[in-house]
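Visitor: Presented below are the structures under discussion, each in the form of structure tokens.
Every number here is computed from the coordinates shown, using simple stated rules; none is lab data. Small disclaimer: the values here were computed from a predicted structure and weren't measured. Cβ atoms are built from the backbone, for glycine too; each structure is taken alone.
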Structure I
């Protein structure tokens, strides 16, 4: 039953996100940057990532801990919820103090601090929303969680569309309005998610429970350490660009980096959706000592088709894609894009094998891999940013993601004793050998609009996926649905 649910729910989750988030990223987010300019957006992007690096203080690993624990022990929902809500507000106070202390130390002043305040509020609201959703997904309410995963973006799309194209103001779009729109959207989404969780938990009240706080923080510390290290090596690039390079140059380069990173971030969201379902699913299956190999193979195959297809197709069509989205800095953005977009491949695999290790409780080894990642990232950034600017940051990102993904893959196979033959290596090779020349040739024979070309090549990639049996409807029906019925 769990394998059947996984296939159905991941399809539903992806459908909703493909319906909403591409327009948010490629329509609203791009539209905002085009109107406010690379330098203004680059400043926002750097401040966003700076404050995001400390966002673990808002969570301290409680979301992953809660997801895994509630998935294995549903009866603990009431007890955990009543105390963790208070704990998270205490953590929010600590977060704000630390963020502003560090911001003052590194030279943030005036308008930068005002922008930092509202962005930090948004991080708190988003972190609280993710915690509430962790309870919902831990109860295996995947369809409800799927709707909540896009609700905030849907509200932002409505608000920002009015500001961008509604002619409701006499002045051009300002980056502050973009931030305020996020605040409103997060507030509404949190209220909806909180209502659902309270209904399911029948919470009688909030309880100050110091021993429980200490227990949760102690047990969550490995998750918190891992999250901190991951966020650092994923987000520090733009912060280092803005701080290392001269004033003006740094914010512009951060803006150019954001132009390429935005597309990567959009793709990563699809891969991330797998982990949302895989973490509670793996956690329960490992506890009940069920065979995880079919789920690992299915998730790996789906993500391989997705990640390799996206990388190959977008690299072949990088110039028309970037030119379609942006008004300025096209050449510079294409150079960064060529180095950043392949990151989707190693990142996708971390959402399978890293999630598997998290569900298994192998936090020490995960933290070691993340520590290696941040050391690689910072070292390469320090060396390359002064000479190559945004391209240097992109090289650092690709190197880091590749190293971390490989380490997690090796550890997961060894720790969980998953045989190498479980993964469809030959099918992956054949799929790649078919897709690359087809994509290259298509750039010469397809003379339609780039959007149609991307859709055509996406369809070809799906055909190749089924032809190589990486995607198998009959296999899912035979091996998953029938096996799921036998488990009922």
Structure II
């Protein structure tokens, strides 16, 4: 048997690493639409985080790693008094943002929630700006090339959000990591790593090195998102990814080496080990496409594939609320991704299980005429009418819905609901193709998004503070010029 000794010649960095690094470092001119959408995305993302603070299952995870510790000039966690190192602040912010499954989303071959990246972006911007203003930038950074010396503005945060959205979303267009059992928070870690390393003043080589470590980490399994193991880790997994991204960025900023063929190395690279040998590709040039087209969850804290189903159910509520016992069956017509991800029968064990069940969410809309985060809690779930109605539901795929879901010109997330009664009568078949958070419904959606944020802030801070906080977002130029540390301090409680 002949043997070929492998070459130890170190290759140049994988093309994808270089492309992502160049974009993170050099892209500074998003479209006006993207920046304006990012402004509303920032408001919505913070509102989602503030709402999550009502839930002890979330707040028990917050604060420093070691209880009772704090740091000087640390990053603030909105809605709290915590002052933390940037990695732990990223975990805290990322966790509250994601907890209720109410922040923005992106649906493609791989789905995800690009605003998850705000955990890393806001934590690093706030922490670094506070230390720059105080003249206490960590000593390790003084030898770093390119470290910025002026505090960040909110516009800097918005640009960073556009970039993180773009990296995560474009990578998701044609690369389906969930199909090989990997969780989409991989892309949160990759996007956050690229963007925050650039924010820290990293050079092109440092960003490439940091990205190589992000891919080396592989990915979490999707076990915690699917029956029979669905659980609350899916609500803090993104926070964990942003925290890891900040840690990897800080490691790269020390001059730590990277691994240039982390993706393409035969046998040992990410593509061979974790992606069945398929190349990881970019479906389109990087710009501001994803932020322009991002999907907001405005009306319902529901897994996005169910948003239009709940909207249909709420429309039908007046016609069925007094006839629940007379229902023979409920027909849900949906698309392939919804069937694969949230079509679920049998016992639902916890809130995380319920907010990923198409039938449960639709039943809540039909019975109560609304869907709120509280509707996933045990108290509401104990209502016997919910499971009785779930048992009467059938789920069918409409092939055209599935086709339109994948069509980049449509990005439809269609569902239809129709109720049939024992006496042979039936409701109209209610069909919704585009949820209110879709780009096609921006004009209609933004006022509702503002109402969502105002209600969230009022519940946590009080009405007068809510008015002050929401007013920050109405003057575009004033918000853009605001120093990040002042902005973050506005949300301290």
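Visitor: Out of I, II, which one gives 0.95 for Rg/Rh (Cα atoms, Kirkwood Rh) as computed from the coordinates?
Guide: On the way: I: 0.95; II: 0.99.
Traced to structure I.
Visitor: 9.9 is what came out when mean count of other Cβ atoms within 10 Å over residues 104-111 was calculated for one structure; which of I, II is it?
Guide: Only one of I, II returns 9.9 for mean count of other Cβ atoms within 10 Å over residues 104-111, namely I.
Visitor: Further question on the same structure: Assuming -15000 is helix-only ellipticity at 222 nm (-39500 (n - 2.57) for each DSSP H run of 4 or more, over all residues; to 500) as calculated from a single structure, say which of I, II it is.
Guide: Attributed to the structure labelled II.
Visitor: Where is relative contact order in percent (Cα under 8 Å, 6 or more apart) largest, in which of I, II?
Guide: I
Visitor: Given 3.2 as the derived value for distance in nm of label points 7 Å out along Cα→Cβ at positions 48 and 448, which of the supplied structures I, II does it correspond to?
Guide: Among I, II, the structure yielding 3.2 for distance in nm of label points 7 Å out along Cα→Cβ at positions 48 and 448 is I.
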